[in-house]
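Colleague: Once you scroll down, you'll see the structures, which are given as structure tokens.
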Structure I
Amino acid sequence: MGEFRLGPEARDDFFAALGEASEDGAPVRVLSGNYLDEDTQSPEEDAYEIFTVELGRRAVRIGVLGLGAMEAPEALPDSFVEGARFAHRDNTSGSYSWEWTGYWQERLEKEDCDLVVVVCHAGQDELARFAAETTGIDLLVGGHGEAAAETLQNADGEPVSLVSGGGTSLTRTTITLSPKGEAVVGESTLLPLSDYEPDDRLNKALSAAQSAASDRMQAAVGTLSGDWSEEGSPLYVQSATVDLVAEAMLWAADADAALLSPAALGGASAASRFSGEDDTAALSLRDCAALAPGDSPVVLVELTGAELRQWLDRSAEAYQAEPDGSISGGEGADVLYGMDYTLYLGASEGQRVDSLAFEGALVDDGQTFRVAVSADRLSAPDFPACTPLWSAARDSRFAAQSGIPAAVLAGYLSEQTHLLGMLSPQRSSTWSLYTGSVNGPLNRLEFVTMLYEMAGKPKPGASAAFIDVSSSDAAVWAAETGVVSGNGTGKFLPTQTVTREQAAVMLYNYAKFLGLKTPSSGPSATALLDCGEIAVWARPAVEFCIRTGALSAAGLRGDLFLPRGTLTRGEANRCLAAFADYIEAN
């Protein structure tokens, strides 16, 4: 189907070039029994050819029929297949087996062939069904999928050989004469291309085209500027590069949101495209292929709020909370761009997605959204049943590259660079991932991480600070600023629930790091009924928090501190907001 993806003019030129080649051994004939004129249903090219091969003293007649990709009308822009059809009108099932039994079998039988070969643009599973539903075919040659050489059974239980080079192999099929003088298809073998020397004549013929293709791959399609650095693995922390690919999907599909897998993008970073101290980076098609790999086209579907929650909740199952408070896994998870939400890994099934919002409003289960997603995701287990409303493979902007993510990204970069001169990082929505539950108590690492984020995520100087915490910039920052000193044995105790008095000490320590002092006036912790229960080491910190409002009094009458009490994420957010206001005011 590749010759159709380049557009009608390129396709016609390609077919004409094949027909005009006169060199010995060339060309490969264009044979297609299902590339038909829309009105007359006559084949646009020869459907089959009869070859005569001398086998011993016998002239063997071999009929070769071609059947092209029947899905072309659904996979290509209408203008690329205008005036053509890829199955006879009576072939309502759209199957290769009907094309054979309903039309071409009778015609090949009249040719008095000794052997019949059908070359078909289909993979192994579809060819196995084709063989099982038909008779009269001796050899099937696949034009899609992986390399294969095997024997199938037809509708009468007779053997049918199947071969497919898969782009990596040549194939050899042995034909012998039986004692009765009948031609019989024998064993088929795969011959890896790596075992053969390159064809110098072919290399010479292709060198100019290959050089031109390489130049096109390296030509700039867009320019980046700004800070594209990443703060951690895109599996666990929102990434500027993943955001870029998602923005391209939204643009191409005119979607509300995009579902994509950070793991499937392979971990390449836009930041790595910058050289040295350069302020800008020109991105090529090759760069786009690295940043947005994959051969499945981008499609647009409709999903409800309930379906999006269900899929995100299922994606959360791909992560694991480790004993040190870190998060691992996530290779099979999708993230949703275009909507804000938080995932809580510690919540029960169906409750892991919190505060899913679109354009500032919480999403209702019954709302419907246009979502861009990779086509292969639609066949994933438990993915909501839906039908594509649009496919990049059928959009003339991306059809030549089959609508793959790299083509979509290249188109987006080209347009944005044309409009803006260059493209800086942008973030239309945010998502976060936590180990706890929605209203559960925070642990020490989670609270420190929230404080670290409030501080602007400054890059720490060291790579580690505690023996029980790995790969946490927040924990290292907390040690370097004196926010946390640990338990005296080098441990941070990351998964231990943070108490209100511990949180007060962390806030107080950060305030001292900033040079802030406890206000001389205001409410005092000594007025609280449980002030005597506050640990001695925490009393100055609690006094600071009460006077600044960073941590307010608790209890029905607001006369308790509850030093051993815990903090939920909502309470911590309010606490840090008040703390940030105090810092800004002082």
Structure II
Amino acid sequence: MYFLSIVKCVLVSALLATVTCKDDVVYNVIAYPGPNYKVAVNVDGKTYPLSESKDANILFTGKAPQGNYHYVILDKQYSEVVREAFARPQVNTQTPNQFFNISWTKKDPVQLPTLLQPLSPVNRIKTKLHPTGEIPTIHITGNQAQLDALSRNRTSDDVLDVQFTYIESDKVQQFKKASFSLEGRSSRWVDKMSYELDLPDGGNGLYGLHRMKLRAMRTDPSYIRERLIYDMSDSLGIPVSGAHYVRLIVNDRPIGLFLMIEAFKGDWLDVEFNNGKPMKNGALFKAAGFVTDLKPLANLSDYQKFYTVAISPASGNADYGKLEKLTTFFANPPTGDHAELLWNKVIGIENFIRSMVVEIAGGFSDGFIATVDNYFLYDDLKHHKFIYVPADFDLTLGNTLFNISKQWSGNYQDYPGFSVRSPTVNMMKVPILKARFEYILNQTVTQMVDLPHIQARIKALVDMLSEDVAWDTALPKVTSLLQVGKNFTGLPTGLSGVDMGSLTVPVDNATVRDGTNNSRFTMPFHTAVMGPTGHISLTGVYEWFMHLVPSTARFLATKSS
């Protein structure tokens, strides 16, 4: 009887391709077929329809026999209109949550080696939010008219109420209430915008996090510069956001590939410094950029204008008097014997040194050294000092506003801005701090981003992203591409009335002009990764390291000999 029942099941399935047998496989795929279309799996030449999952309406699931398979999109007459461009190997019981027309689901990519452990007070939450070997999918559902208006109005500060689903290879999390808004400054003027995604306070959020940014990476056709800077920062134990790639779908429209990072808002200080638990934190100050060079300002109101509060202290008001004392210290700091002890009383100096190393080795074009931008200062009440926290790493690794030859010359004193910033200039006058900076810089270029290590990491990222980049670049964009140099200066809020000619930001005019050339946006992926690119404002990522690593190693070797 058992044999006859098996035969019967096979015969019926062969005729209808809908009846399932007990040894069938559960197939799961993320897709966006659109109205009047259906998703199915084709197994060894026979097509089996899939149904919307109860967990997410872009996740389709169903049973079908074992075998080599691929997913297809069907029209109302069940005729095939789109099929995957490859065959998938058979599985035994259940597939992971796969993504339509992406051939892989999980990988084990090579990472950069870890050089240094995080310093106190860093006590980061142990979160599963940032996987290294898969690309989760984010599905936003909301009022389409409001979402369309958000795309049209680049300067909008509107915050939309949406629902949010986070789909991993083996798990789906749904959030009925979330907030969705535009994010960034100059990123609003390209045709693929960045977003902020916030979850209500309370509860576990998404693996302990409640506020995230979705970085569009539109100004980086390599898609890997920011990711590599997070890698480098992690390797040196610097307090930064975590980061991972995600695919974004809004309602039934695919938007593309994004880098998810953490927004420095709400409970982020708890996440980074207290294992996700509430603590008595001080303020987190955000530098406005261009004028926030940590020199003393005329009065406290100027500090309040240019160093805004990103996260308020747990009690009381932000102490701008401490910030004033910090800048006064940097204006005329001690440089004699044991000066490093006095430096460390006002700022976590080891962490600051590590951060400056990453700025040099990573070619920050809009960090502290170059444009005194994209950094935060945390008032650490427990240790009675400031902690430097870098952020936003899009203009890095050869994506630049400056003369690239000065950035990768190997002599860090040539780096634009290094010789005029009070903290870096005076730090180099303290022998033990200078020696520590040069030691970590040398370790970085010889043991972390040396050419064998960085080549392996870049190769792993390219292997991981190639199909997604092809998908992303082929998608229609949500809005039009404007020429940044003609439509938006990218200057931070609060700089109206500032004499821009007085700023110590040594940008290179020819490089800036080249950076407004929209042809950069159509650069092939492999060219942007490897170079040469034909642009002085955007080198290949590997090209950056090919110049920076040997020149820096040679320069430091001559100083030590």
Structure III
Amino acid sequence: MTRSSFFGVSLAILLLATLLILIQGPMAELAGKFRAPPEVSPSFSSTAAIIQKALGESPLVGTGPNTFALLWERYKPRALNDTPLWSLRFSNGNSLVGTMAAEGGVLGGMALVAFMLLVTMTVLRALGESSLGDLHEALLRSTTGSVIFLWFLWWVHPTSIFIVYLTFIMTGIFLAMMRVMGLAEAADIDLFSSTERGFVASLAIIFLLIGSIVGIYFQATRYVAGLYFAQGLDEFNTGKGLNAARITLAKAMTYDAYRDQYWRTLAQLEIKKLERIISSAANIPRDEAQEQFRVSLAAAIEDAKKATDIGPRDPVNWMVLGQVYEVVIPFVPGSSDLALENYNRAKDLSPTNPAILLGIARSHLATGGVLALRGGGSVSQDLIAAEQDKAVEALTKATELKSDFAEAHFLLAQIYASRGKIDDAITRAEAAYQLAPRDIGVLFQLGLLYYQKNDLERARAAFSRAIELNPGYSNALYFAGLIDDRQGRKEDALVKFAKIRELNPDNKEIQMIIENLNRGKPALDATTPPPPEKRLEPPVKESSTP
């Protein structure tokens, strides 16, 4: 290949690449047909802020490998809560270099930069060489371009392990080509030049082989464990039963018992089992129900504590342990304190997560419910009110962190209704709306309060405005659809519930409501009581995507 023809091919490739970048519409459509997954990563400023915080914790060696996700939980910007990605945990920064700087500290960063400088000097040397033939020069320059591009990706993109492998493979090919073309000298080391050196070299080779075999074995077991874990989740999600899912997850533990994610998932399954035991206790003998409750509670606590032992810096582990104790607050004395203790530990590790504050609020309300069952006159009423005040405080903080947090607004409205303060709550919500007319969370809470007061026209206006600002706000669509149904607009209600089904295809209540509307029945006919405005949780889980 001559220099001119090589230049022509290079120019054609460059023009083609530029053209593909410019025609983003057709390319995006083509990517959609192949179901190419979207790539999302933190911004450069967020990554830089987390690097700064990480170096403040441990400047020399950083926080350790694979800890960026924990750093993200602790230092992520609050503004992210106002986006659909608020609950997403990023395990990498804006770039691989940024991730390694946070996890490896100054020493790790300096080692990486020193290695890159060495590669850069070698690349510059290759680019300055002009004494090669056309073919050799073309091969060397194309390989050099690949090396430059791959190392550049480390600075601008959260590259995958495949790109890391490819980077080192291409760098190795590049160095080998320089050696073959006489641009670099090879250092020959004779490992067996003497008996002593040969003995040491043989031992080193044996240890390397053993280490490689052991490493392959452990990676294989981790892979098998991951397969069983995925299978267990699939069994639970497809309705094959808690016991089947737990048995499969237990198999994953036999291959990899040092993943906190596996243990906390087991604990979450036990929480589901506890809830079922509690709800069906009236239908089975008392002694049997108590034994099932005791065994399941012990297993849930053990699994959740194992997760916190393995991953004490992960807030999700402490949150799950808090959920275990929260479920049994009405039945086990002292559970409230343990639930709040673990939720607060999770909050310390993830201070901008509103879901933790929601758990704290639920725990206070459950404690108030226990006090209400005990009775005890004015003193008990004061204690109940104090617990409700603490719940309101936690929920208010949650809505400050995430203004459209439907679960928090929903529970706040329930508290106001139970205390007979709907009018006061409406007055405060209307004042908040005047200050922030585009705040979706305020609009939803205002609409819900109007709905509880049976002021359907105002409720419909508030929900409609929330839907206008966010067409995918499922809970606003839900209550707006109920209002349409109650006011005789069946077709409008069907459109709204069809949109909810599109966003939440697994919600069985939505399926039943749509069937009722198609048959001309009331939307909530034969649905599970209580009515949605009196539940402790919103009727629909908000989708994580718009």
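All of the numbers you see were taken from the coordinates with simple rules; none came from a lab. Values in this document were obtained by computation on a predicted structure and should not be read as measured data. Cβ atoms are built from the backbone, for glycine too; each structure is taken alone.
Colleague: When you work out mean count of other Cβ atoms within 10 Å over residues 219-226 for each of the structures I, II, III, which one comes out largest?
Modeller: Structure II gives the largest value of mean count of other Cβ atoms within 10 Å over residues 219-226 among I, II, III.
Colleague: Comparing structures I, II, III by FRET efficiency 1/(1 + (r/R0)^6) of positions 163 and 211 (r between Cβ atoms, R0 = 25 Å, to 0.05), which one has the largest value?
Modeller: Between I, II, III, the highest calculated value is found for II.
Colleague: From which structure (I, II, III) was distance in nm of label points 7 Å out along Cα→Cβ at positions 123 and 179 calculated, if the value obtained is 2.8?
Modeller: Checking each candidate, the match is II.
Colleague: Moving on to the next point. To test your reading of the models, identify which of I, II, III gives -0.35, -0.61 for log10 I(q)/I(0) by the Debye sum over Cα atoms at q = 0.05, 0.07 Å⁻¹ when calculated.
Modeller: Going label by label, the one that fits is I.
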